[in-house]
Each structure stands twice: as C-alpha cells, then as structure tokens.
Structure 1
C-alpha cells in the first residue's frame, strides 16, 4: 500500500555509468565478432541533491525525507561550513535565523549558550542523536559533517527541554571512497591552522572495512579583541566493519584539547558599552585567567538490516569533559569613584574545575509495513543515560588589594601584580539518570495524505549535592515521569510539494541544567512540576527547478505554560506564561547549476503573557529575542574554476531583558569568499569576514546594570582575512 518512505533514486553519474558500461560491453562484443543483444534498459531517477541541500536527517528518529517531515528543520551542510571557513558552533549556527546567543550561563563560565525561538537550548545539544549536556564551547567543527536544527517544542525527540528547538551535530564517518585531504590556513590575527581528513579501505581486515581519521591543530587571536589567544588540537579516528553488508559496526573516538584566554567581554549599561571603553579592551587578569578543556568520547554504532523492511540501530557512548577555568568577569563599579575610574564588581580570578561524564545507550527499530491498507513507517526505541557533574570552586582574594581610587576605565591593567592567595569556596556533585521509551509512526493514508504521530515517556531521577567552604551542605532531589507527544498531518498535492499542520509538546524540569552549568535544582525547586511548552505549526515545502531548489514557509506559535518564577522571599512557583509566534522562510539549493543559495528569514513576535513575580514583564517581548533575523550565503561558479561567494547576517533590534526598555542594537554583518581550483588536487580559498568591521553585540548578559555593578556584552569577531588550501590525493 502507500508508504511515505521516500524514493530510491539514481543520480546523474549513476545513469551515465550504466550507459558507459553498456557501450563498453558493445565494443567488446564487436571486437570478438560475436553478436550481443541487450534488453532495453530504462533508467528513471532523480538527480543528485545540490551541495547545499540535504534530503534526510541523519537521526534514526526521522525515518522519512525532510520534505515529508511536518516541522521546520534547517540543515547546515558541510559545503556551506567549508566555504565560510566556519570553525565553531556559534559561527555555523549564525546561518540559521531565529537563533540568538547569551553570555554568563548562570555563572558557569564561558560556553555555548543558545536561544532558539526565544527559549534556551543550552541543554538541547546532541551529537549524532545522543544528548551532549556539558557546558563547554564547541570551538571547532573539524569532525563535523552537517548541523541540524529542529525548531519548536520537541521533547518527543530529545527528552527534557527543547521548548524552542534542538541542535544535532552529525560527525564524519568512514565512507566507501578512499581519499586524503590536507588542509592549511594562515590569516590575520595570528591565524594558523592544519587539518587532515583521510579515508581508506582496509582490505586486509576484510571486505567492507573502512578507516577514517581527522586531525586538527589551530591557534589564533580573536579579531577585534586585545590579544585574546585561542589554541586547540584534536583527533577523531573511526573504524567501520561490514560497510555495504546487512550488519555494520562503527567505532569512533573523539578528543579535543583547548587552551584559551577566557573572554567575558566589556562592561556595559543598558546593552551598550560604557563611555571610554573600547571593544578591544580586556578587563580580566591575563596572568590569572585561563581556560583549559579536554573532551573525550567513545561511540559504538551497530546497525543491522533484518530484512528489506526492518532494521535496527544501537548507539552507545561514554564521554567526559574536563574543564579547568579561572575567569574574571568584566562587570565594574563606578559609584563613589572619580570620573572614568572603576573597580571590578564581578567575580575575579574565580576558578571552576568541572568534570562532566556521560554514559548513554539508544536503540531504535525501524520498519516499513502495511496494516489495514495503510503504509506505516514505524520507529520504536529506548534510551538509557546516566550523567554526573562534579565541580570544585576556588578563587583568589584579589578584592582586598584594589587601589582606593580604582583603575583607569579606558586603560584596564590586564595584569595582576598584587598578592595571590587562593582558597576553596565550594564543592558540588550532581547526577541524573534518564530512562525513556519512544515510538513514531508515519501513516500513508493514500498518495496524498500522511499522518505523523510521536509519543515518548521519560523517567528522570536527579540529585544535587553541594558543600560550601564553611562546611554547610545542601541537598535536593527530584523524580519526574513525563509523556511528550507530537502529531502532524501532511498533504501532498503534487510529487514535489507539501502542506502540513503539526502540534507538539515539551517539558522543562527544574533539573534541566543540572549537567550544563550545575544549577536549577534546589530545595526550593525540587517539588515543582516541569514547565510545559506546546507548539502549533502550519507550513509548506516545495522542490522547484527540477527539484534543485527547495522553498519552505511556516507559521508557528509556541506557548510556555507554568514558567518557573522566583519570588522576593526566595521561594519558587510555576506562575508565568510566555508566547512566541511568527513566520519562517527558507530557500536552499541551486538557482542554476552555477549559482547556489542558502537563505532563511525569521519574523517572530514574543511576549510575556503572565508573571506573578515580575508583573512589569507582562506585555514585554522576551529578552534577547530579535523580532527579525535574516541569513544568506550564496556562491557562484565562474569559468576558469573560480568561485565567488557572499554572505550577510542580520539581527534586528531586540530587548535586553524581559522587563525594561533597554534595547540591543540591530546589526548587519557581511562576509565574502574567493575560491580557486588550481588543479584536480589543489584548491585555494580566501575568506574575508566582517568586511565593514562592524562592532556588534553577539552575546549578552541579559541584565541592565548599575553604577555599583555594570552588565557586560561580548562583541562578535572583527574584520579578518584567512587564506586556506586543501590538497587532495
């Protein structure tokens, strides 16, 4: 019967290959004076997808083509990442409208802090479909194949969180072709980079045995900042057995070491840097501050095709992130000091030694079958995970040695010359165990109608324990059992067009960020029910120009009920309500064979509908949620093996907080790329980033600030140029 499982197609090269085989066979028969009669061969298929277009998610939970998924899913492919020379997660996510970045992370130190459709996605990062909770900076994408952003409440796919959406990082795996790519880059701000990506067939270990190795070494100063140094190296080997057979096993290991000077931006008030402060100034202590992070993970992927209609996948991972950071906040005090003088007001030389561990297993069974005349694409699975978070905090007592008249605001010293006395401040140990069952079914009612259903149950047990330097202890625990659901209806008026309507839910327990920055669960929050989110989405997806260009549009509305609020007496209750609604537009693929485009636009209207703790929030837009954002990357292939590319990013004016009138300025950032294929083996590429050297706030602490304690903002990278090369053999 009818099944929504996609179409098995042959790309243009496959059809050409069949034609060449037929010609070769005919030539051989002629030489041997024998007559060879071939049956007529008819080849029908679709062309290979354009380099910017991805037709399927790499997650086993999305078993149908993305064209048939009733949800906004934006995939940033490797080709775009490579052309932009986008090294870190923040830069890659800048290709997706409707995303903003925070700073401060609840005191957890620098790391990825991401909002999607106005809601935090800090705990909603995944790697190959498995949760990645550690609060750290994904500073390098050397082992990344593509990046998937699933928008809207989706706890049915990822468990706790996902009010605004989730992010899935897809890593590189061994492939059938043998190749080696050597990469090198030099640029402004002491940019130096070396990479290796090699994939080989190991016939001595058996047919279908493949090995891939990715290596990276990198260093640079942050463009536009005063000697903010970043250094890192990484390796990622992977080994596949049984490629091309019914049973496949892949072993993957990943290690990355970062050694950076942590950057907490510059002091600000009302979202703007203070008078006398330059965007390049550094307000920490270079001889005390440091950020060292080591990430290790081992993943085992087992896949088995039971028959042509049923397959099973098992993913197992153990990972550990060790992060030792000493940071000095850039908050300052101006009150009772001479003009343009300051004293540090935030934590100074505050040290956190954090270790996050994860053990996780996910098993998915996927099948295609018919019942009662309906085609089914069924995914049934289970997840089991255990995560721990251990933190030892300490600090230098530098506050006692500040000069009475403070420091020059326009010339921060940047070097601590006073006494260095370090003492412990607190110890924390958190843990979480999550057991989940999920089922998804896409029912093809007929050739034109699909129904998509999803249900998940999570049982979570969380514990938080801490001890202060005085010996005072604090303990909290929670146990949650929550159902999440999703439903969608897809109408297919033509083979290349879809209309859909969908509904989904999410939940945010108090322990959601227990493994990210270590907070959220306490004695005052442990008895609270999870926050609840729900979304409605109405959209359409079309493949045009011989299916080389995909256009998408969607109207969405997200409502978060029972928002957690803290009262003045320190108690917490579920009393708030927030709403974000808007429009998504996207164009991905080819306008012509030479002209590629990757573009998206988000228009969103956010509002606090109810708030008991802070009534003045009612009617206000949510913090750091831009009403308009737009991203474009387009490349054109000229004759003589030259490629020109241009990119622009726009974020509109947005609220600094959810309760005041301060605004963060809108900005436009322009980038360009010139590529040249010097030979079949050598490619050269020049990237020019932030062409106009725009000073724009990329990350922000969402507080107003005062004369006794300012806020702080972190600027996006300044203008930079990088020349890179790739040699293939």
Structure 2
C-alpha cells in the first residue's frame, strides 16, 4: 500500500495591525418630503386659503351679481322652474340657495305681486324685492350661502397640486399649490356667489380627468371625464370650449405618441369613447335642469344671438306691449330684426336635446358677447332707429386707463393681467417659459405641455377677439390653474442645477414665491381691489380698472363702519356702485342719515330723473359736507343708484334704482379724497371753497345722455 504523505498543520495567518473600529453601514438619507409631511403641508396651504377667504367674505358685503344669483337660486327650488335668470347655468345658484332655504326667507309676495316683475321674469326687480323683504337679516341670510363657494377653491387646489406633482414631483406640486392658495384673484372670487371660481375649479378638474384618460384610456376614465364635463356645463357657459379643446388634445397625443401601428383601431375606439363622454355630459346637463324643456322643437325658440338667427328681410314692427319672455325688453327689441335660423327649415321640428332654459341662457350669453344691436334699443317704427346701421353694436360700458367706451378693446384682458397679477407670479411664469426650451428636466411630453398651455391661450384669445365683454379679470380666471401647474416645472429645473447656479435658481424661485404670498397677505381682506405694486397698488387701482376688478359694491358695510367710527350721526351723500341700497341699514335698525349726491347736468337717463330733481326743476350743485363715492361712479361709469328721498316717500321704495348716465358723479375727481374704504369707496369733505369751484359745472351745457365722453373727467 502506498504510504500517505504526512501533512503539517496550516500556518496561522498574520494578524492585522490593530486600528479603529469600522464605522457602521450608513443608512440611506430619508427624503424631507415624506408622505405624511406632504399631506400636512397640502392641508395647511388649503386651510390657510380657506381661512383667508372666509375671514374676507365676513368683512365685506355681497357684490353686484351675488344679490341676483342667490334669489334666482331660491326661486328654482321654490317654483321648480329655471325661468328666472337663465343667463348662467344653475349649479352655483342651486347649491348656495340651500342654506338660505333652510333659514325660511320671505318670498311669497314676489310670486303674487306683479310689481316685483315676476310676471316678466325680471331678475333685478325680483332681487330687489327679495332684499327688501329680508332686509333685517339680509347679510346674515347670505353669509352661509357665500361660505359654500370656498369649497370650490379646495377642489381646484387639490387638482392643481396633484396634476403638478405627477408632472414635476412633490416640490413642483407644492410650488403650484402655493401660487394657487395665495393668488389674490383666486381669493377674490372664491368668496362670491358667482360662477367664476366654481367654473375655474370644475374646468381644470374636468381637463385633468381627460388628461388622465389620454394617459391610459379606460371606460372608467371615460365616465369620470364625461361626468365632470357635464358638471362643468352646469357651472358656466364658457366651459363649452372644452368640447373643442379636448379633441385637439387627443389629436396631439395621437400624432406625437400613437405611431402608425394599430392607428385605425385606436381612432375607432377613441371615437366611441369620445361619443360616450359627450352623451354622458348631455345626460348630466339634462339631469341638472330636471329635463325641463328637453325636446322642444328648435324652430320654436326665440333666439336672438347672431349665431342662432338670420336677419329679417324687413323689421318686424313690435307691439307697444313687450311680450312675456325671459328678458322681455332686450329680446323683444332684437327680435324685431332677427329670426330663429331654424324656423321654416327641415330642422324646425327637430326636438332639442338640451333643456329650454340652457339653450335660452346660452343665447343670452352669446348675444351679450357679440354686442346688442343699437337699433334694437328702440321700436322698429321709431324714426331714431334708422339712425343706427345694422352693424352698430352696444356692449357693457367699459373703462381702461382713463378711457371710457361702450365697446371693448382687444388688449383689455392682457392689461388686467398686467395690473392684477403679483410681480412674483409674473417672474415665475416668465422664468418657466424661459427654461422650457433649454432644460429637459423642465418640460414634459407634447400632450402634457399642450394641456397646460392651450386652454389659457384659447380663453384669452376668445375673450379678447371673440367677445364684446370687458368688465373684469374674472372672465379669464380659468387660465390661472393651468399656468400655476406649468410653473411647477421650476422645482425640478432648480434641483437639476449644480453649485452656485443651483443656489441662485432656488433663491429666485423662493424669493418670487415669497413676493406673491406677501401680496395676498398685505391686501387682506380686500382681494377684489388687489393691484400689483408696479401699477401703483390698490389705492391707485381705479386709475386703470374699475367694476369687478376693484369696485363691485363689496364695501357698503365697510362704509357704515367707517361712518360710525369717524362721523357718527353726520348726514352723508352716498353715490354707491352696487345693488344693495344704503337704506338697508335703516331697515335693519342701524340708523344712517344719507342722501344721493347731485348728478352733473345730463347725468340722468331722460324720463327717469329722481322725483326730487323733478320737483325743483333740476339738480343743484353739491353743498358743503361729507360725501362717499364708489370708484366706478367716480370714474364715470353709468349705473343704477339709490336715493333716500324715495324711502322717505314710502319705505318699500328703498330698493327702487335710478339710472345714472356717463360721468354723473365724475366731478368728484376734481377734489382730493380724505380717505378710502376698502380701496373702492372714496370719502370727500366738501367745504365752501370746493362747492364754489364745482358750481360752474351746473352752469354749463348738459352732457349728451348715453354717450361716453372722450375722457373720464374734463377739467
């Protein structure tokens, strides 16, 4: 047997020299924005926005449109009819009327006494009657209704955050949400019983739902998008634009991401799903109106807008008694010259697929957007009607940078954005546009970018060139959420820089955001009156814009507080731009000794002069004393005003309005105000010297009624 080789034991390995103990393995650094922290931050931002809005609305009274919207909503529930004020879809009016109904307001006389205009569906007369009947608790009655509107801001904020987060990450979402939460213009309108804030929130929510559908088409996402599209149509007619914008977004996605393989099948499937969205939205609209008037023949509608009518071969001489229609005076006048374009065509007996009030409301809005023919203001057999050519249109009286007109300027909405968007927000928007072409981290796919930029661009273009309405930034409020989401790209852009550039980029973003936040906090609670510092601020805002941009009648209760503090018991002349008579305070048991200041010669609509003016054969110059004048009237805007003289004749006349013409009270521009209330009401103390200086105005020739002069005030 072979002998085994002896093996020696293994030599021990040399020990390593003693040294420091090894450090434990490093744990991965946790992100700052954990999910719980992110939820807390989002909730905090939305909570701050809601609190600012609520505190503000409790300090200011209802505005011009609110006091009409709310009574109309009450009438919808009480009568089951949408006949009153179909000018806007009913969703906001229905929701805000619920807490008012629970408080059991007095409304019965409005439906049985013709003096309130119910027989003619006169929305303003009905609103004035509602306020008079409920004057002792008017503000308390409307406050719970107004508290519903900030909910739409919360909905919009959640959409803005989530859409931005999915595109740009958590920091991008917070950047966009902060801009939304502290935007003075969003805060201004998310407190008011109007359609603007609701349409802004529902519109972006619906488009977000459609964007989700484009990302991953499914029938469940079709249902969500169609449902929100229908809810949007119950909110505001401007959201009809989505029916054209959504197909454009689908086409962009198909052309940029679809590819030729399987295109025919995708197109067929998308067409079927698009038709399902359309059908579902129509169903939601009909449900919102309770199917009232659905199926009425198209040829039977009294359409008036140019889109839905043809010109008559010869004017129809209307009877002297206006017919009972939704807007009797206006519609009857236009129908003298226009006729439903479906009448006497094969489509005349086609059943309308939408509610009667919805179609008539759209017709009203379209007529307003196009402009009302001037000759329609008169009877066709009135010799003065022939002075106006068919193309002569009359729109809202408008004001911009000291100029007055009854036709809008194409650049009006661009200027409102220039004046009323904070400088910090402008800096962020311009920076976001600048980095878009140079940073891959700061841009997304073609359809993503289109969804963010097409809607704002189309809204501004349509309002600037396709309408004759120029009375407030609120008409382009819907662009803000999309722009704020697009600005979220600055978070990944700044994070992708290195060294000093990264520090500088973050400093610019944070600093600009801080300026925007400061703008909202410093103007609180007077958000409607916000103007950026570059334009001169809120104190000089009326030099640029008025009406719902600054003075929408929101500071009447603020004026009462000022008078109680600075001039208790003193008689005061009040020229107020709003639809709540200053006499409401006396009806509430809060004494106010007031009168309507004199209008300049020619300042009253002919035939509708105040009784006190007729009694003494004309106006007299203002006497020395204290006066309060709303900014819109100060800058010469024609509007309805109230006179305590009528309430002295009969208390129930307190809410009967008088019609002031252009520049009726603009002579106050020659005086220096002693104070401002909420930036929308100017206080003046006229002495003997001031009265003597103003007196020559009443010795001059009267201003031609109904014609805007070349300037706001001629010295």
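In this comparison of 1, 2, the computed figure 30.8, 150 for Rg and Dmax of the Cα atoms in Å is attributed to 2.
Could you tell me which structure in 1, 2 was used to calculate helix-only ellipticity at 222 nm (-39500 (n - 2.57) for each DSSP H run of 4 or more, over all residues; to 500) as -1500? Let's see the in-between values first.
Numbers: 1: -1500; 2: -14500.
Attributed to the structure labelled 1.
Work out the source of 0.85 here, i.e. which of 1, 2 gives that when FRET efficiency 1/(1 + (r/R0)^6) of positions 303 and 431 (r between Cβ atoms, R0 = 41 Å, to 0.05) is computed. Source structure: 1. Between structures 1, 2, the greatest calculated value of distance in nm of label points 7 Å out along Cα→Cβ at positions 351 and 639 is seen in 1.
With distance in nm of label points 7 Å out along Cα→Cβ at positions 607 and 631 computed over the structures 1, 2, the top value is the one for 2, the highest of the group.
Throughout, read-outs are computed from the coordinates displayed, never taken from laboratory work. Given the structure is predicted, the values throughout are model-derived calculations rather than measurements. Cβ atoms are built from the backbone, for glycine too; each structure is taken alone.
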